[in-house]
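Next up: some structures, all given as structure tokens.
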Structure I
Amino acid sequence: MTPRLKHRTLSAAIVDQLRLAILNGTHPAGTQLRQDALAEAYGVSRIPVREALFQLDAEGLVRITPQKGAIVSELSVGEINDVFELRAILEPRLLERSLPAFADGDLVLLEDIQARFIAATSVRDVAQFGILNAEFHMALYRHADLPRTQVIVASLLQTSDRYTRVQLSNAAAMAVAVAEHAELITLCRAGDKEGACGLLKRHIETVHRDLLRVVEKGT
């Protein structure tokens, strides 16, 4: 293994651990992430830590400034609008292309993810909320022959993870998400493309509105 490849492997592992720590609130918004302290904590040099922080900066979870270094980003109204407006456009398009190719196995997969999502919400397993939500949405689009759009949406869902956890911290919001996922499965089983795409768009818009209310209350 070359030194560069080793650094990339370490960097990827550190990205995963830091991302999870930010998403689960271990590193709250405004926290300064010091390279030397992180390198010591992970038992590595500063090089893979620096690469990991640059990756998290690209994802919007961290903001790197010359004066303070890496700071965990605040919840951003601008980012919420950008991400969820794009999702409301792109995801119904993916579902429209994917749904005609659905088979029984696809519905079984959705039901399995839904069961795990319900289990996570019942015990308020915040770490799983965003992961399972993204898994559910991408399973809806698995047959869409639009690979570039799928990559974009996967990235948007990853960015949404932090916001989804915030929104789903409310019990009423969790109940709505569970109910709407179940209704999406029902519409997909019926092959109702128009109904499923319409509900999906409303589902994303509901989360968008809820998040804006959360951020406004916190400011």
Structure II
Amino acid sequence: MSVGVVVFPGSNCDRDVRWASEGCLGIPTRYLWHEERDLSGLDAVVLPGGFSYGDYLRCGAIARFAPVLESLVDFAARGGRVLGICNGFQVLTELGLLPGALTRNRNLHFICEDAELEIASVRTPWTNAANASDRITLPIAHGEGRYQCSDDTLRQLQDDDCIAFRYLSNPNGSVGDIAGITNADGNVLGLMPHPERACDPTTGGVDGRLLIKALLS
């Protein structure tokens, strides 16, 4: 069983993800260059944080056309687990694997701090090792992390129990305090906080292990 971490020009958290999965938890992990199409042998794929293609047009808007993501759509449709972190979450919304959009933070400033989260759903493998309303702390680092969607989409997310994480103290103005969501099937998760930065007790907390372990659980 193994995990692939996509590397775009501008990715800067790909090595952090690999360190968390392979270095901390012993999960075999390999990099996937953005032009690669072969996802065979992988059980999960991570889209890491960073600034894919420089975010020159709009966060994630150019990355959505990368060849590797053509294969990722099929991978997700077959039930493969996909985790999008920060810029990876933005890419997943641009790609249409998750609804809504990530926009400029409410205060228009880049935010880099720890965020306390509530686990809002334990419906999927990403969080079913925890209890609903459990709290975890993960770092955030983003300028465009304000989750936005229509009222109808928000109701659908609530009805389908797709809101996975909520901020306890909303740092960016996201609708419904949303920090992370899944698709209806539950195999695709996008979130703005960085679980890979909270896996090593020597550099911070270990609350992120809940999600990294769930890549292959």
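Structure notes:
- For 64 (percent of Cα pairs over 16 Å apart, for residues 57-144 alone, calculated) the corresponding structure among I, II: II
- Value -5000, calculated as helix-only ellipticity at 222 nm (-39500 (n - 2.57) for each DSSP H run of 4 or more, over all residues; to 500), assigned to which of I, II: II
- A value of 1.2 for distance in nm of label points 7 Å out along Cα→Cβ at positions 113 and 185, calculated from one of I, II, originates in structure I.
- Test item: semi-axes √(5λ) of the Cα gyration tensor in Å calculated as 33, 20, 16, pick one of I, II: I
- Answer label among I, II for the case where distance in nm of label points 7 Å out along Cα→Cβ at positions 9 and 89, calculated from the coordinates, equals 2.7: II
- Largest in mean count of other Cβ atoms within 10 Å over residues 97-104 among the labelled structures I, II is structure II.
Throughout, read-outs are computed from the coordinates displayed, never taken from laboratory work. All values derive from a computational prediction rather than experimental measurement. Cβ atoms are built from the backbone, for glycine too; each structure is taken alone.
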